[in-house]
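Down below are the structures I want you to see.
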Structure P
């Protein structure tokens, strides 16, 4: 059976990436599911088999931070007549306090969350531009619109992704290529789970920021009952992939729109008091 649309998903071994692959396949897409190590594809393929869509998935190893890996991806893409949708989902969250975070950790955060997305996008842009069609969906975060203490590497990378996506959308409009940002709030796959990478010093009881870090951890743990269903994000991504018309930003999650609206109208002094009060 042939499928008319081809999607490429990065970070497909878990979380939003895994669920998006399944939802895309269920909607009739052929999917190139990429991840750093295809050995980690067991759960993805189990889900695919359960939904009867395993034949629509092509697994491909991809480290978005490695030039050789990006070159191999380009060779793979060149074999296809088209890539209709790119979902830049690969990423992780760096955390800690600025004074204690080595520059190398900031660089690693940007290599994956920003430069990785740029590198993968550059491999598909020539195909989309020549066809004058395509969608690039960048999985951002509410953290790309709202800063939070102890999360500066992740915040900074997502703010950068947002600005880059704005520019890219304006560049590609003339060529019929849509660029979209999906901005999830807190979900079960979010960064304050196993994906979080807190710098070592901020986890040390001797750190001057240790108490604040513990308060942040307690606050986020208390909020877990309000986390949304990550399937909702995957379904939104597929809706965008199939839509004829798109907008730039799609915030999603409990309280996300209210948070963005409040930040947009409240004076900064009042806003920061509200944020910091939650961490006492």
Structure Q
């Protein structure tokens, strides 16, 4: 039986990915920063009759000591077959009003956390001559969005890292993949909804426009289980030919248009759509 690691497993995509991998026959090491939040995952695992295949491990991907402890723990495993770098959050806010520390915290989790866990598993994967690293990116890794510059930047960084990593590791039998979800029913948009603007902020009207756009599209948000099933499919697929997996309504079209149209046209379309009712 193969072993899979999923970071950020306490909620959202991570929780569902852990369940899907367990249902696919993997032993799953479900990591999370706060193990007191494990109840929801374990209850779902019990409901799906896969609790015996899931082990919870406390891991803070932003802590060097925590990652080192996790790496030592992995030495007792007969194999490390799949790593899903899922831990992350979305920092909302406008650049002028965000602190530099807020940007650093965003990158510590979304980017450097993925790098740290990748480094932790690579010795085992290289020694066994196989392995899969699945990095959870986003449509935001391909397309910018106002009010989310910190998050968008971290996902763009993850995309570039993954491209280089895939080329580095192919000769060792290790495959790297990017999953690029669009809008799904997770708590990601709460980062926008909970943004605290400064008093008399010049971005207040922009915030109203963005929130209205988010609210108007809520009915079309996808079921996050689609993403979890995709990850499990990638984990079990032996070909490893594809690299990027965009998923969600309108995602493939958005990426295609981004690659096809000049930026001035894209900018005009986005600004008109986003602010048309608020000028």
Structure R
């Protein structure tokens, strides 16, 4: 498989509202991408399309070798891991984390299938590998926001996905929990069998160096796309946000963007 996904002039319309407009974008095998955009940019719609929850009104879409209209969508969805705050509301608060992680193997909320000792061992080891050994056997209800996100990542990895979507994974985290979670994402990317990673964020500081490609999305349209070194610059981002900005270096590989009027 030479590519992970490809949008070819994809548009999405709901009634008279144009949500996405002529999206053309390709993710090649071996690439990790970040999608950057403000509220209302169309990021969620884009993700739902990749996951097979929405279909193009116009254009063609191919994900993991399956062309929409010719592929089995439920089967495709088993190859995609999705980490999102929206999923947290669906999980059962009384379930222990071991069971929640294991449920990712069956793509279900809760476990309704028979499973083996080896299945549970795999789930526990997946969480341990992510640095979550101390969370084993804990009820989901007592976890912090950062711990819940870690559980969702472990759950997503249980299906051995070819594509892992990280939908604003740092949302609601304090600065220390954010950095800890980003470190774990970085470790996932280092694994030889790592899935392709797709990060969606409002904030440039969350775009780790492992995301070497960036898609800039505004009002349902691709403003620019390509190598992060070119796109994460003051010139390009000022044009993208259409407002004056200031850029602060966090380290040699990461930047933070602020509105110029309130920067110091």
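Structural remarks
- Structures P, Q, R were shown, and Cα extents along the principal axes in Å, for residues 68-147 alone at 48, 25, 14 was computed from Q.
- Taking mean count of other Cβ atoms within 10 Å over residues 212-219 as the criterion, the largest value within structures P, Q, R is that of R.
Computed from the coordinates by the stated procedures, all read-outs in this text should not be read as laboratory data. Given the structure is predicted, the values throughout are model-derived calculations rather than measurements. Cβ atoms are built from the backbone, for glycine too; each structure is taken alone.
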